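Listed below are the structures to be examined.
Rule-based calculations on the coordinates, nothing more; no lab input. Computed from a predicted model, the values in this text were never measured in an experiment. Cβ atoms are built from the backbone, for glycine too; each structure is taken alone.
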Structure P
Amino acid sequence: MKVIVTCAFGLESLVKRQLMDMGYDNLNVNDGRISLEGNEDDIAKLNINLRCADRVLIELANFKAVTFEELFKGVEKINWTEILEADSNFIVEGRSYKSKLFSVKDCQSITEKAIIKNLQKKYKIDWFSKSKNRFRIEVSLVKDICSITLDTSGDGLHKRGYRTHTGLAPIRENLAAGIIDLSFASKNRPFVDLFCGSGTFAIEAAKKFRNIAPGIDRKFDFMDFNQKFNNAYKSEKKSALQRIDYDSRIDIFASDIDGSSIEKAIENAENAGVREDIRFVTRDFRNVVLKDNYFVLISNPPYGKRIGERKEAEKIYEDLGIKMAKFNTASEYIITDSEDFEKFYGKKASKNRKMYNGNMKCYLYQYYGPKPK
């Protein structure tokens, strides 16, 4: 089957790198999408282990459609009776970009009618209850090319299952994992977050250093597709549990000025099974004592959307820059929406990378320190 892995803009290279590390080749990379060939075992492997991806889809068909009739016939040709049962809860979602069929609502309706007509050939009923397992189907039209996909993930892969509490401006778990992958962070270097909020950076770092698969504790839609998919999930989860590193010593420090945020972070870390790996402290970053020991700082400081808050955020950037200037061996990675961050921080970044946290455009300012001796 053709498998499509989706990801946020700017993370394609990271997802591709992990796929190659997992043994996949012949990868076709486009904006936010990487395609490959796979089977049920691969669907389980990808969903459980991918750190930076959004979703794992199965492409059921790909064809040109400039009329509703062409769309209907293309969808009807798919052997839906091999995928859906009479009472499967199939949900049709849609999107259209630069296509003659621009009405997403109409495309969804036509697709659903074609699926029902196909199913009626086998089940001989007029009404489908949709009372059982969920099947999320997407009709996507891009420049008149229609792609029909089946979502195997269910909830987005950024939802690991451990984060029951979030702060005011939470960073997505898969974006946090991507930033950690871009950095010099490793289990052999101290890790620091001075604006930890609900603890996402620290928790994702701990899971990576312990080699805990990001999706090991959550449910996926594909588990209910059929027994083959369910067996693949059980097998891959067993393998993932066996790969966890319980022995390495890990040094992770996370602080925040807000005590309620620290309480949330601690609970999230407990849910993720990494509470003992992280030292959480309620403290203003200006008063945190750090050693110049080649630590890696990754932080998401306040953005300040309103005018007064913006001034406060700029002051934070300035004070953070003054603090970090004291450390000659640190490597620093700061994500913010500010295009003028370097001016307030007082130092030009080694590299600046544009990223998206959901729909919010951000910038990752990377400051490369020396390698540990």
Structure Q
Amino acid sequence: MDERAYWVAFNRVKGIGAVRVRALLDFFGSLEQAWQASFAALRSAGLPEKVAASVLEMRRSLDLERELEKVQQAGVTLLTWQDEAYPRLLREIAQPPPVLYVRGELLDEDDWAAALVGTRRVTAYGRQVTADVAAYLGAHAVTVVSGLARGVDAIAHDAALKAGGRTIAVLGSGVDRIYPPEHEHLAARIAEAGAVVSDYALGTPPDAANFPPRNRIISGLARVVVVIEASDNSGAMITAAFAADQNRDVLAVPGGIYAPQSKGTNLLIQRGARPLLHPGDVLEAMDMDPGQMQAQRSARQVLPVNDLEGQILQTLSAEPLHIDEIGQKTGLPMDQVAAALTMMELKGMARAVGGMNYILAREGSGDYQVKPNG
């Protein structure tokens, strides 16, 4: 049976999260072995008595094959810690969700993402700022992450899409239970040009208790969190707190000192958050060069990764590799290797680091991995 079935199964057991999944993996070696374990063995692995009993009860009642069928029939992709496609930034946070349910597709380029969050009771000022920032980011190859809620979230998703950008919606329910229901159409649009994501099992209703924990995923998927408008005890402030814990930069939009929607953002600025005075401040916080990003994005759209580049990509890493070694590893003629590396630099996929040495390069800066098309 597909190993992911066991991840789905444990994800449905109340009381088992990232810490206990890690403990089960360390003790049993796999979740398949953990699923088949006795009550005594589960207790030995560190599960409390009540949780171990819940595992046995779930094992008696859950049809694993049927659970996977439901996911497949819903057109949903499952990602676990064991999958290469699991978001790199999210993997780096403390206690990343063991399972993600995805409608749409998460791409390597989503590593360059900014979260836009804020109040449901958005003002005209907040609405304008949200739309302007999201559109700017969408036009500059930055994925916009938010929570599909009314107000700031919905405006951010919509503006990013209209600008031709990518956006990710993180839900506090199953990805088949869109909330609020009037955002069904927006969610469908997001799935076509980004992804709708949740760590809750299919069919999970939008319970109020689900939303604060999902905020750690919103911030975890982003390099920068921007708080547009927020009261001092709002979900957006929870997201900002998660961002600080995850070493993400937090930007806040300043507002009137008497405006309740700006009380939280002004407080964040007072506590050290960077005030957002222009949409470009987000790119600056991410150390991105807009012109370079656009040029590389255009180059990849016009000239997608070919088989030759794909072979070279498999040899590159964060460690410098001489062009001669690249030729030896790939078995390709040196003139073809040199020409391909020149094109890959233009696309922002490889970077020369001197002495005819090359490394795998991320859009703008940093290291990354690319999967060749085909």
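I have 1.1 for distance in nm of label points 7 Å out along Cα→Cβ at positions 70 and 198, calculated from one of the structures P, Q. Which structure is it? Source structure for this number: Q. In this comparison of P, Q, the computed figure 6.2 for mean projected area of the Cα convex hull in nm², for residues 38-101 alone is attributed to P. Kindly point out which one of P, Q the value -10000 was derived from, the read-out being helix-only ellipticity at 222 nm (-39500 (n - 2.57) for each DSSP H run of 4 or more, over all residues; to 500). Comparing all candidates, it corresponds to P. Across the set P, Q, percent of Cα pairs over 16 Å apart, for residues 206-261 alone reaches its highest value in structure P.
The greatest value of relative contact order in percent (Cα under 8 Å, 6 or more apart) among structures P, Q is that of P.
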